[in-house]
Structure 1
Amino acid sequence: MNGILSSDSRAADLVERYESHVSDIYPISHQHVMAMQFPVLLKWLKENEPEQYKRIGYVLSNKDFIRYCLTGRILEERGDASGNNLVNLQTGSYDDRLFKFFGIEEMAQAMPQLVDATDQCGTITAEASAHTGLAAGTPVYAGMFDIDACAVATGVLDDKSFSVTAGTWNINVFPSTIPAPQEVGCMNSIFPDGSALVEASSPTSAGNLDYILRMVLGESGKKIDYGELEGMLADSDARFTDVLFYPFLYGSNAKIDAEGCFIGVRSSTTRDQLIRSVYEGVAFAHRQHMEQLLKVLGHKPKSVRISGGASNSQQWVQMFADIWGIPVETVSGDELGGLGGAMCSAVGSGTYKDFNDAFQHMSNVNHRFEPNTESAAIYDRKYAAYEAVMSGLNSVWTLLRTMQDFLER
């Protein structure tokens, strides 16, 4: 069986079934139900591909599978497991009640031993060394969920700042001593320092821009010039486009049936107005999740630290600051998830005493973007329209899906 991507939506129809009863398990896992979580996908396989399901030996996150290839040891890191609705957040262990809830009791025996992010989990084997060039005997540490790794790499180690990853997924988190309550709609997982990582997320971020750019610009065979797009953003402002874009191409943070769309396109609408509306729509979708986090924290953080592909665009980061009304900071370096993993190994090996020490030596804030009050006021009006239109659309998504299902038969 091939690996399954985090954007896989095959089990979307199961989500409503389980989420309608999530209060049965929320006190255990402190998780809502999402289509890409292990137990939801496993239930889908059980119902739709039973022969494949019967062949399952172990269930691993991608990084844990790679570690197995390097060390020969089958282990699952606790934070990743807790983010997949498999773990009791209080005990940090698997809980049979969760497997029973999802109707996959037999999968409890397919769950590997849990380890913490900074645990050494073996060394590079001779076979792995031959394939990779890594020195045999090199220590290998458990590592982290990419969400945790980006938070660590950007120095978000308490509730003074939020960590935002704007890539394929729209991820917004902060570490907290108290898990988020069920009614807010946030997720909770185990952060490497043992605190709860409060998360509001959906697949509604920069991946939408990549798709639209390929569709609008890529069909001509012309390579997408991100420098040109950066210039377009710099030469336009918050008043430039009155089109709204809903970044639901890979999933939604509204109703589960919601799909991507432009609202307000006229015969006079230009290509650049459409493209800028995509940048803004992604920032609005992040703001929706940011507001969930604010309900948990009770006040605005001092800053938001951003990672992911969108952080490479200074104009987009400034737009984020304006739309969120919070200063946004970037840190030096690329591939911050990888940096967080390296920091995890540095703490695990004893090179640095803790993650704060590792951040001080291995990373640093390099730029701060303050909200522009004039732009922020315009975006507030746009966001109000964005929310109102989305609320109005909530009643028609199921009808649209029914029509699509009919056409696809």
Structure 2
Amino acid sequence: MKVLFLSNFFPPASRGGYEQWSREVAEGFIARGHRILVLTSGYRKIDVREPDPDWVHRDLHLEMEIASLRNAFQFFTSRKTRENENLSVLKRHIEQFVPDAILIWGMWNLHRSLPALAERLLPGRTVYYMGDYWPTLPNQFENYWNSPARNPVKGLPKLILRPIARRMLKREQRANLKLEHVLFPTAFMQTELESKGIKPGNAKVVYGGSDIGPYKNIQRMPAHHQGLSLLFVGRLTSEKGVHTAIEALAHLRGSPVNLTIVGDGEPEYEARLRHLAKTENVEPLVKFLPAQPKEKLPALYQQADVFLFTSIWPEPFGRVIVEAMASGLAVIGAATGGAAEIMTDNENALLFTPGDSKDLADKIMKLIESPELRERLSKSGRETAIAKFDTQRMTTGIEEYLQALVAK
């Protein structure tokens, strides 16, 4: 089977979980004898140190450059040219590669006309794996022109050109998508997008997962009463709720706990976290590490006792939960969005109310006081990760769906 993957970003140029899925599934397909072509944007192409395999093509333009001062002028001078170039590139790859199916991943900040073209050129065999909310979002230039300028001087061209740009956007129609075949990583995502007006012709849940191979054989020390090492891994943005973990430490002041926060994100939010640790007098207990390559994550999980999943927004999935469970960590989590389909309270995790630092502190104390509970959650969580959320299972589910379409 020949499958063309269409995605806005592709590792290592992006470390998001959605993009990690696209790479892991692509590699899984290749290992099973399928031919794959990945068509993605040139975002951060210059930062890709190792040469890409010949099946990865970073040929697409993003709809709008990220954090560029040129966006106001490019809107008028090259926006449509970039879109037409993208359409020509996609058409050329489809004609040359002749895929049996097209699998569409994240489309945020790519022109909506791209998946629309894929649907027209390969009707009935274009499938979406819908791992975020991109179909419900406005295009990036709408956000750009509707947001205030960050710098009054540098933002002067934006201020002058905004009324014209808004009128132009208002006259334009975005491409309509048929969304004939859509796979979702959780039942929550299917329900959530349907509630926002996204009505697929055919929908199926194929649970997301993680490559648990590097994690499932981690040897853990028996639980003890000498304190807990807590771990958070993820992007440092306010919706991830990391501040809740620091606030929980303040409630536990004097208890034998420490917290390691691993990730990058919004500089303002990271500064807020560091200030919070200082003002709550828990600064010596909190360690910050930058985002780590996935090869280094198993060692970090091995050094921790408890994983904290603190998101306060409805996460589509919860990839880091699976990694933590596969590593044998006890998990304390906020059951937001699709994460609720991974964690079951008092079976494979302890749940706390999102954003409630006192409730989180109480759950941490529960694990401090009961090594037996930690052992039980650790064992059950690892069983859950292996049985339900391995990317091999995810790959099989997607593969079988595509094969059924191709066979029609």
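Coordinate-derived values only; no laboratory data. Keep in mind it's a predicted model, so treat the numbers as computed, not measured. Cβ atoms are built from the backbone, for glycine too; each structure is taken alone.
If distance in nm of label points 7 Å out along Cα→Cβ at positions 99 and 371 computes to 5.3, which of 1, 2 did it come from? Going through each structure in turn, the value belongs to 2. With respect to FRET efficiency 1/(1 + (r/R0)^6) of positions 171 and 395 (r between Cβ atoms, R0 = 25 Å, to 0.05), the largest value across structures 1, 2 is given by 1. Structures 1, 2 were shown, and Rg and Dmax of the Cα atoms in Å at 21.7, 64 was computed from 1.
If you work out mean count of other Cβ atoms within 10 Å over residues 107-114 for 1, 2, which one comes out largest? Result for mean count of other Cβ atoms within 10 Å over residues 107-114 over 1, 2: largest is 2. Consider the structures 1, 2: one of them gives 6.2 for distance in nm of label points 7 Å out along Cα→Cβ at positions 91 and 379 as calculated from the coordinates. Say which. For distance in nm of label points 7 Å out along Cα→Cβ at positions 91 and 379, the value 6.2 is produced by structure 2. Between structures 1, 2, the calculation of distance in nm of label points 7 Å out along Cα→Cβ at positions 67 and 123 yields its largest number for 2. When mean count of other Cβ atoms within 10 Å over residues 19-26 is calculated for each of 1, 2, the greatest value falls to 2.
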